Structure 1
Amino acid sequence: MPLFIVAVPIGHPDDITLRAIKTLQKVDFVVCEEAKVGRRLLKQLDIEKPLYLLNEHDEEESSDEIIQLLHKNQSGAYFSDAGTPLFADPGTYLVNHCHQFGIQVIPVPGASSLTAALSVAGVNTRQFYYAGFLPRVPAERRNAIRKLRHFECPVIIYDTPYRLRALLDDIKTELSAKTKTVLALSLTQAGERILTGTLADIIVDVNANYSKREFVLIIEPSSPHKPARQMQKKTRRKNTGKYN
């Protein structure tokens with residue numbers, strides 16, 4: 001039986017899709033990261049299903065148990081704490097092994113903080129680099145940030161709310177206070193804010209008002225590719241055979 005990878009809201013509960021609800025209703029069991037979060041979502045949807053946990057601490061062991069259930073002709077659905085699974089979430093081991101054992105994996109798309117942030121950032125999204133979570137150790141994090149200066153496209157960074165200030169300060173140190181930045185805070189929630197401007201300006205705003213918020217950070221390249229110039233309409237100069 002298949003395993004469904006189900007996107008759930010990133011904040012606003014109304015962002016759950018009809019297909020996600022129907023999928024959670026019809027499967028034999030569900031898998032989530034944290035029991036409290038999983039039970040709360042199922043209760044909101046008035047759904048009762050056997051609940052299994054899969055997190056970074058026991059991903060391989062839990063995945064093996066889930067695959068055994070799928071082999072017993074049971075269908076399952078996996079959702080992360082928020083948004084679309086497997087973006088900085090556990091689950092890759094499970095999906096890989098489902099493919100290896102010939103178990104069908106079906107995406108049920110929906111909310112994503114990555115695409116939500118990009119859609120309101122006002123940056124060129126033809127190309128972007130998803131950096132995800134940078135290292136927790138300050139020295140390692142600063143080293144990772146130094147490598148980002150070479151990208152000529154927007155870079156998307158995640159981190160936990162309590163490391164927001166440290167992350168911004170490290171980027172300012174390793175890149176520039178003038179770095180153009182978009183900071184999407186508390187997406188889809190009541191306190192949602194989209195801050196744009198230089199890194200220096202955003203640091204001032206964060207320190208004054210938004211020190212601990214869930215966020216997606218987008219930094220623009222220091223030397224982005226210049227967009228192709230549009231073809232200018234040719235006009236004939238008077239008394240000449242030339243065009244400009």
Structure 2
Amino acid sequence: MAGRAALSAGGAALEAAGGSGAGQVRARLRLATRLAAAGIADERVIGVVTQVPRHLFVDEALATHAYDDSALPIGHGQTISQPYTVARMTAALLAQGSCSTVLEIGTGSGYQTAVLAALVRRVYSIERVAALWHRAEARLRSLRCRNVRLRHGDGSVGWQEYAPFDGILITAAANGVPRRLAAQLGPGGRMVLPLSTADGQVLVCLTRTKVGFRHEVLEPVTFVPLLGGVA
């Protein structure tokens with residue numbers, strides 16, 4: 001399976017970077033237990049979310065909280081999503097089985113990118129903030145995530161050069177389904193994203209069908225807003 005092959009290829013680098021202190025091992029085990037108790041049923045996703053060294057994706061001052069199930073600031077008004085949210089979105093994206101190529105809108109710290117890279121054949125990720133893009137690129141390179149292609153640009157327009165994608169994951173809340181991105185989904189492809197509504201934000205999964213898109217509302221969430229342009 002492509003996902004398992006990618007995980008095996010990057011496993012040594014992740015393990016080497018992850019550290020093996022007793023405290024960290026316990027923290028990762030607690031996180032895995034919390035994710036399962038919260039309803040994440042995909043053991044592959046739980047394994048990867050807890051294996052990827054999240055402490056490398058946050059400021060050193062916050063490293064002791066890296067395996068707490070909470071969002072943390074990464075600067076520029078952005079956050080690294082809580083591990084549950086990363087696991088929930090990833091599991092929803094992969095729920096129909098094989099997912100070879102994924103477009104991620106909003107690289108941020110690169111943590112979600114690294115999780116995806118361990119589970120699919122190829123990840124294309126766009127970040128609008130240059131400073132975050134540079135840092136994420138360095139982190140992912142150090143972890144030898146060779147199946148990732150990053151770009152500094154406006155994620156709202158997608159990456160037509162590599163479309164169609166099997167999956168699209170958006171890590172910021174849109175006011176409506178981004179049509180230019182939805183058009184880059186292949187047949188049967190899935191898009192997972194937070195949408196802003198009059199009653200707050202909800203996590204939504206869209207599946208492209210022969211006649212349009214099937215919408216599924218997953219749960220309430222809280223994300224920073226999806227912005228166009230670059231910074």
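Since every read-out is calculated from the coordinates, none of them should be taken as a lab result. All figures in this text were calculated on a predicted structure; none of them were measured in a lab. Cβ atoms are built from the backbone, for glycine too; each structure is taken alone.
Data table
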quantity	calculated
Which entry (1, 2) yields the derived value -0.41, -1.20 for log10 I(q)/I(0) by the Debye sum over Cα atoms at q = 0.08, 0.17 Å⁻¹	1
Mean count of other Cβ atoms within 10 Å over residues 87-94 - highest-scoring structure of 1, 2	2
At a computed 2.1 (distance in nm of label points 7 Å out along Cα→Cβ at positions 47 and 119), which of 1, 2	1
Answer label among 1, 2 for the case where mean count of other Cβ atoms within 10 Å over residues 23-30, calculated from the coordinates, equals 14.6	2
Winner on distance in nm of label points 7 Å out along Cα→Cβ at positions 95 and 207 once structures 1, 2 are ranked, highest first	1
Comparison of 1, 2 - label where distance in nm of label points 7 Å out along Cα→Cβ at positions 183 and 215 is highest	2
